[in-house]
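Next up, some structures in structure tokens.
Read-outs: derived from the displayed coordinates by stated rules, not from any lab. Computed from a predicted structure; not experimentally measured. Cβ atoms are built from the backbone, for glycine too; each structure is taken alone.
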Structure P
């Protein structure tokens with residue numbers, strides 16, 4: 001995380017040496033302007049190639065990881081059971097098909113070329129940021145509830161890192177867009193989708209899982225489940241590596 005921050009900071013400062021801030025702020029592809037100003041036509045070709053490869057790697061990461069998350073949730077009863085099914089290669093097909101279908105619909109309908117896509121992506125970014133803020137809050141609550149639980153001694157800095165993180169997240173959400181009209185649209189999309197998700201989750205937990213939505217789970221139970229999952233993941237990785245050895 002720290003090395004990424006340093007590299008991104010150097011990149012940001014470097015871009016300002018070749019492109020005016022007004023140009024960067026007014027462009028939908030500031031990285032292309034930077035590459036062209038830095039290396040000319042060769043720079044635009046290089047950055048275009050890098051952008052395509054980055055898009056491919058992002059999809060290659062998001063599609064399987066999201067389907068795996070849905071698979072794990074389904075196995076724990078937090079999602080429809082169909083998402084827990086896998087093929088002989090261990091791929092969670094239902095989640096993968098759902099994700100691929102969403103991406104395909106965006107491309108087929110032409111929504112990818114509209115200004116609404118940018119608002120949708122930024123609204124989704126708000127979800128990621130809120131999830132990080134909730135994770136910080138979880139850490140603070142767990143420290144308060146289980147002060148004697150074993151943890152990394154190097155991080156005994158009260159809750160300062162979490163507070164700084166939450167403040168940074170609030171700042172990023174507030175400045176999600178420089179245009180106030182666009183910002184309000186992003187917030188509107190975020191709150192509508194968030195409300196629908198809350199309703200779905202509440203109904204699922206209450207009527208399908210038949211448990212109390214706000215009931216705290218003992219940390220011992222969570223640790224035991226995590227240990228089981230870790231052992232199962234190690235076993236599957238071992239089986240996969242053995243299978244690869246046989247194939248070779």
Structure Q
């Protein structure tokens with residue numbers, strides 16, 4: 001039941017699953033794999049060495065798996081891997097990895113169940129988790145990691161090598177120059193913290209006790225004027241056995257670029 005429009009160009013070496021739709025004038029290059037049930041609209045370009053899982057929806061004029069925008073890239077066969085049930089709206093650009101991405105084995109990775117709105121850009125060597133929302137125009141530089149259930153507001157920008165923690169949200173036009181810890185709200189240019197994402201956590205059925213503990217941890221880090229190491233120690237002393245606080249403090253401990261403060 002796979003339906004390929006007569007004007008589409010699909011390389012003979014591409015591996016297509018069942019029940020796939022490829023729209024008019026779309027191009028699927030060599031060494032591409034597309035999973036069952038994926039719908040590809042018109043005028044989409046899917047470059048070589050791209051793997052797309054099941055039940056994705058990729059809308060018109062997207063560029064998927066293009067070479068990285070990196071001056072050091074010399075045409076190496078790096079990869080883009082997209083998971084399942086993602087929606088990628090119009091004019092999005094997602095680049096495959098560079099050859100010098102040791103953390104992720106030269107692969108740009110997109111997880112499952114993400115919603116990426118129009119004009120978003122995901123650069124080389126980025127790693128996205130699951131259930132993430134990119135509003136229109138949100139863009140990532142290279143080597144950015146985004147945690148599960150994060151929401152990037154419209155035209156949010158993330159500096160290279162930054163990490164955005166799970167369940168956090170950025171405001172429109174937020175510029176993240178350092179890591180954004182999980183569970184918090186960030187906004188502004190440069191991005192600053194504005195408390196715990198309590199409304200979002202309640203929508204995802206976090207307990208009031210969890211939200212209370214996270215608010216306590218937030219106040220220690222952002223209101224007590226402690227240096228970061230002292231703040232981490234204090235958070236772990238107060239709430240060290242609580243799952244969400246463990247996640248929060250572990251993120252702080254492993255941050256390489258430093259956190260927004």
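Taking distance in nm of label points 7 Å out along Cα→Cβ at positions 48 and 144 as the criterion, which structure among P, Q has the greatest value?
When distance in nm of label points 7 Å out along Cα→Cβ at positions 48 and 144 is computed for each of P, Q, structure P gives the biggest number.
The value 0.8 for distance in nm of label points 7 Å out along Cα→Cβ at positions 8 and 168 was derived from one model only; which of P, Q is it?
Going label by label, the one that fits is P.
Which structure, out of P, Q, was P(r) over Cα pairs in 10 Å bins from 0, in percent derived from, given a value of 8, 30, 30, 19, 10, 3, 0?
Computed on structure Q.
One of P, Q was used to compute helix-only ellipticity at 222 nm (-39500 (n - 2.57) for each DSSP H run of 4 or more, over all residues; to 500), and the result was -5500. Which label is that?
Q
Given a value of 0.05 for FRET efficiency 1/(1 + (r/R0)^6) of positions 96 and 224 (r between Cβ atoms, R0 = 25 Å, to 0.05), point me to the structure among P, Q it was derived from.
Going through each structure in turn, the value belongs to Q.
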